[in-house]
Every structure is written in structure tokens, then in C-alpha cells.
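Some structures to go through are shown next.
No lab work stands behind these numbers, since they all come straight from the coordinates. Model, not experiment: these values are computed from the prediction. Cβ atoms are built from the backbone, for glycine too; each structure is taken alone.
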Structure I
Amino acid sequence: MRQRTGEQDICVIVPTIREYDCVRAYVENAREHGFDTSRLFFVLVTEDFCETEQMEAMLDDLDVSGAVFDGSRREQWYEDRDIEEYGHVVPAASHAETSFGLLYMWDNPRFEYGVFIDDDTLPHDSDFFGGHMENLAFEGEIESVSSDTQWVNVLYQEAEEHGLYPRGYPYSAMDETVTTGTETIEQGDIVASQGLWTNVPDLDAVRILMDGDLQGQAQTRTEKDDFGADFVAAEGNYLTVCSMNLAFRREVIPAFYQLPMDDNEWDVGRFDDIWSGVFLKRACDLLGKQVYNGRPLCEHNKAARSTFDDLHNEVAGLELNEHIWELVDEAGTGADNYVDAYRAMADALCAADTDAYRNGEFLPYVGEHMHDWLDALSALKRVPADD
């Protein structure tokens, strides 16, 4: 672990088994824009078969604080804190291992903010970290978006031109009628800042195939001009939350578990950040909080791969994705904190009619892991234990 003196109130979480050098670009961006890098602590979540020593050397070369956690080091971290029984909440070799970064944050009270960065992204020429911090501190009037399907397409501003819907957006919610208005935000109301993406849009495999691309990317690309004013989704409306470019307040961690994907008997994958975003938005609606969307943008340089491989990883959960938001849409009424709100949503999934959906048994599996998540946080002495 490399530690520098400084405030270190921002934990930057990067899941990577590939191009970890993206960290260099984000550190350079911070320094170019005068952002104090002593506030940043980088947590690289990786695997035993990856270049952990080279990752540590990179942090040294950049003169920033951070730590690299492969599978063995994560196991040791659990053991050191006597929470080995909860190691299963973070799946190995899955994008959902970002949840380890959340556990690390929760165990270190100095971290007031978290930032998720995917390793196939790069910052634009604006102040990346400063932009996210400004969003989280935002107060004033902002555009509020809703639709007649209770879903907001985060790419809605140019949707009539490009026709894109992001990964995780329900097919049954398409062709929505969009309504915009203005909402007044008070200090502290913004608990998450979702930066959007240029170049390769974040699409699911079906939509990529419909766009005519067999390499897992997209023929239709996004540019800076495709994004207008920043916005929030109105209360009672859901939106896709992609963790490739996302900042958040510490307070949301109990309701922001990145769901257990890939390593399960139903082969459900690719919905970890999408479903966690659904649950976060429900919690936000209950508590009067908001997710800010728009800038700072990142450049998404998704590597070419078979679109059919992505389709294989997604298809097991496609039907569940159409309905999971409905299952939690009434959960937690009256809750006044993230723990109670999240516990109610976990209960709703545990009680779901598993015969109603293909791979329906995955729903209580997720609900049980959500309860385990809260218990893991409790074991770290931060939230009340589940009864």
C-alpha cells in the first residue's frame, strides 16, 4: 500500500484486469486542472493472474496513494477484519468486484466520497474529479426529466437523432413520452454524479446487434454535442446507472451494493451496476435525494469483442431486468434511512414469485446477498445488523 500525507477523502475504485494505465490519464487530468491529488486514494481491484506489481509501480511513479487488491489480498483483508464469512458478496473476476472498493471505503471513515472508473475510459479535457465534486455539492435549479413509462433514457437529448437506449433500459419502457421541468436542489440532495460517455455508447448486446455491430461496440457513436444540459430523473422515475464514470457520497453505500453477477448457477451477468442503480434510485426517492446526470464526460474506448459473447452473458437476465424495478417500486415506504430502504427491497426480492420469470430463482439469491451486504457492513461496525 502506498500512502501519502493529505486529506484523502476520495476513494477512486478501478476494477481492472486489462489496461490499468488509464489511471495515468486521470491523475494527469487532475494535475492539469489544479485538483489536489493528495485527496485521492486509488483502489485497484484485480485478480491474482494480473500485473499487481506493475500496478503498484505505476502508483509509485505517479506519486499518488493507493492499494492493489487481487483475489489473495482480498481474502487476507477479509481475514484481518474477521469477516471471511462475507467474502462471497464480492464475486471474483467480475465487474461487480467493485463492491470490494465499497467495503474498503466503509472500513475507512476518512473517505467521504467514492469514484468508480472503468479501465477502458479516458477523461475529457475538463476537470474530471473537480466536476464530480461540484455536482455532488450542487444546489439550485436543474432540469428534471420524467416519462410515461417511469423510465428516463439518459441519452434522451438526441434520441430522435441517434435512437439509442443504454444498457439495462427495459425494452418495455421504450418509445416513451418525455416530459421535462425544473427542480430545485438543496445542498446535500445530490448523492451520486453519473458522468456520461462519448465514443462507444454503453449499449446491451441486442441493441448493438440492431446497430449492425458484431464486435461488441456500436456503429453509432456519441459526441460531446449529443449532451445538453445536466439533469436529474424526477421522483418515481428510474434510469440506468452505469458505473464506468460515477461519483457518490459515502452515505449511499448501504444501498449501493454492486449485485452478484457472473459466478452464479443461472449465468446471469452484466446487470450489477444497472440493478444497483435501480435500488439506489428507489432509496433516493424515499429519502428525498437525487442522482445528477451529464458531465463530466469520459471517452469510452470499449475493446472489440464478440457481440454474441456479450449476448450470452446478458440473455439469462433479460426478462428479470424487465421486471426487477417493479418488484421494488413499492418497497420501503416510510423508510427514513438507506439501510431500512435497502432491507425492504431485499425482502421484496426474497418474496418474489420465482415461477413468474425465467431464472426467477435468481431474485431471492440477489435478495439474500443484499441482506448479507448489510450484515457485512454491520460486521465492519458501521450499520445496525440485520435481525
Structure II
Amino acid sequence: MTNGVRGAAFFWSTLCTVFSVICSPKCQAQSDQCISGPGQFTGSLQIRPGIGCLPLTVTASSGLKDVTNIRYVFDYQGGTPRASDLTADSVFTYHKAGLYRVLQYSEQNGRPLRVCAIVQVYDTLAPELLVSGCLNRVMISIPKSAEYQYDWYVVNWGDGTNEQLDGVGPVGVHTYADGSPRSISVRGVHLYGNCGGTTRVTFRPSTPSAGPVIDRVRAVSADRLEITVRNPGGNPFRVEQRSPGGIFEQTATASEAEHPVIQMEADTTQPVCFRLVLADTCLRAGPSPEVCYVPPKPPEPPKMADSTVFMPDAFSPNQDGINDRFLPQGLLGGSLQLTVYNRWGEVVFRTGDAREGWDGYLDNQPVPTGTYSYRLDIEKPDGKRWQQRGTVVLTK
């Protein structure tokens, strides 16, 4: 069904409904003045315009000559109108949408005349738009088009291009020649009256060449981290985070500012990594390089000059029988607890008896070569305690 046919069908079906009410026995019982009775002379009522949008101002007149004492009821509801409902003013403005009956009384050569006419007043609701874009391509839809009852919509894409969309399920797609911001207007149009409401939106094409990057991650309190970001493209992005060895997970934090500073709750005693991902997947840009926060190491305890225990600075767990385990040397009386950390500060080995040493494995898998930090907690038989910290290089 075309726009014009659909609009006409709606108008005339509504009009017929009104006249069916006018001609019903109930209305006749209420002495409906729009129904001519025996001996009743009919006048001639002309209304311009008879159809239009809010606010609609109409002018009524009689098409007969020598007519006097003309009076109107511009919103006739049936029955015999009161004197206060009548007006000699032929101009009237409607401020509410609807289908109205206008009643006209007049006299000609001493004979009373009366006649009715219909006025259709359309609403001018501004259509609610759903706008989505990808680079220089934009799509507009109107989810509530059935509520507005517009016959069609006229879209001005803001680059000299206009497009007409159907009133039923309207969807428009347009591609711009460049990335300049555009002002788009969408106007709903009623076929009869050629009027309606307008909505304007601004569309800013996406910029694929400049993705967001993290400049710095730092702790601002014991439970909060601050992320400083550069986002020269101004494109919406979200923050993802992971613990070392884990997978990235999306946080609830998002932004489209060019220089945002984002604060997030976090345990600042644990390492964590962040990256930025563009919210608009059509930009075809990958995640930003990850930037990690590593908590500062606690200060090294002072070394004891008379320590009888020392730790090697390297070992090679290659099963050749030479220096295959990392373990303390010296006079090992008392209790010795050994903890080993990777570069993230994660525990890769812990034992309550350091005499066993560490074989360079974690969960039955060899760990990568590199430098690891350790902490040796010592309690001598005489009750003296101290802590020794240092690093060890694992080689193959």
C-alpha cells in the first residue's frame, strides 16, 4: 500500500466512523443538530483548511447569498448547544489533535438553516530516532513510527541530499563523502495537510586512524588505580583488564573523551593489566597495547653481617645433576620458609622447609627462564628471626 493510499484510507475510515456515530439512534435521541429533520433547511458551510497540523487555524464561511445571523460551534459534541457554545467569530484555532465537527447556524429570508462539516487536526510529534554509524556510513530508523501515523518521512542528510522514507517501518542508510560532522533532520509528513513534526540530530563520522592508548597506570590510594588515556579520535571506547596469566574482561568503564583520566577500584598490592577497545567494532581497529600496574616491591631488609645462611644467585634445573635446585646453603639449623615470586609478584613456589629447595616447576610445568625474586624467613634454634630477600636467575 502506498503512502497516499494508506493516508487516504485512514482518513476516510475515520470519517465514516464519525458519521456512523452521527447517524446512530442514540445521537438522534440526543437531537443531533447535524441531522436534518422534517422541514429543516440545510445551509452551506465552507471551512479552509479542513485538514492540517497543530496548531490549526481555520476560517468558516457560508456558501449561500443573503445569509445572516451566522453562528458556529467549532467542537460540536451533539445535542442542543448552549448559547455560550455559539460564536459569531468565523476564525478558530485548534490546539489539540483530533477529528472535529463544526456546526453552523444561519438565517436566509427568515428561514433558519443549519449544517455541519468535519475538520481533521493532525498531531506534530517529533519522531524519535535510532541512529547508528560506522565510519562515514549512518543508518536511521524510527521504532515508534506506528504511533505517529505519518504517511512518510523526509530525511535531509545534511550534505545536500534528501530522501523520502515510507511511513511503515522507515529505515534510511546514507554514506558521506568525508568525515565532517553532519546535521540530519527527519520530518514526519501527513499526506493531507502536508505537515508534521521534525527531529534534528548531529552525526559525527567515526575516525579509524587514531585509536585510544594508555599513557600511565598508577595507584592513587590503597584500593584505587588511575588510568591516563589519549584518545585523539574521540571515538567511544571501553576498558578491559586482566590479572597476569588471565584473560581480558570488560569493565563497566567507558568513555569517548579525548583526554580522559579514569579511576578504578583495585587491590593495589596485586599486579593488573589494562587495554582499551573501541566500542564501535566497525572501525576495524584492534585493542590498544596493554599497560600493566606492578605494585612496588617492599624495601629490602638490612643484611645481617653474621648470617650463617646464604642463597645462590642462579640455578639451572636441567636435570644434569649440577645446581638443579634453588635452596639455601650454610648452617641450616632451625626453621626456614622459602617463597619465590615471578616478575608480576605472583607466588610460583612456597615451602615450609627450604631445605627441599625449588626445582623450577609450577603446577608440574617448567617456568620460563629469567629473574625471580625470593623471600627466606629464618628462625634459629635460639629463637632469633630475620628475613632475607634477593633475586635468583633461572637458566637452562
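One of I, II was used to calculate helix-only ellipticity at 222 nm (-39500 (n - 2.57) for each DSSP H run of 4 or more, over all residues; to 500), giving -2000; which?
Working through the options, I get structure II.
Can you say which of I, II returns 1.96 when Cα Rg over 2.2 N^0.38 Å is computed? List each step's numbers first, then the result.
Values: I: 0.92; II: 1.96.
Of the structures listed, the value fits II.
Ranked by mean projected area of the Cα convex hull in nm², for residues 148-339 alone, which of I, II sits at the highest value? Largest calculated value belongs to II. Look at distance in nm of label points 7 Å out along Cα→Cβ at positions 36 and 316 for each of I, II: the largest one is in II. I have 5.2 for distance in nm of label points 7 Å out along Cα→Cβ at positions 180 and 244, calculated from one of the structures I, II. Which structure is it? It must be structure II, since only it matches. Mean count of other Cβ atoms within 10 Å over residues 60-67 was computed and gave 17.1; which structure, I, II, did it come from? Label of the source structure: I. When distance in nm of label points 7 Å out along Cα→Cβ at positions 124 and 292 is computed for each of I, II, the one that comes out at 6.3 is II. Here relative contact order in percent (Cα under 8 Å, 6 or more apart) was derived from just one of the structures I, II, and that gives 9; the source is II. Largest in distance in nm of label points 7 Å out along Cα→Cβ at positions 52 and 324 among the labelled structures I, II is structure II.
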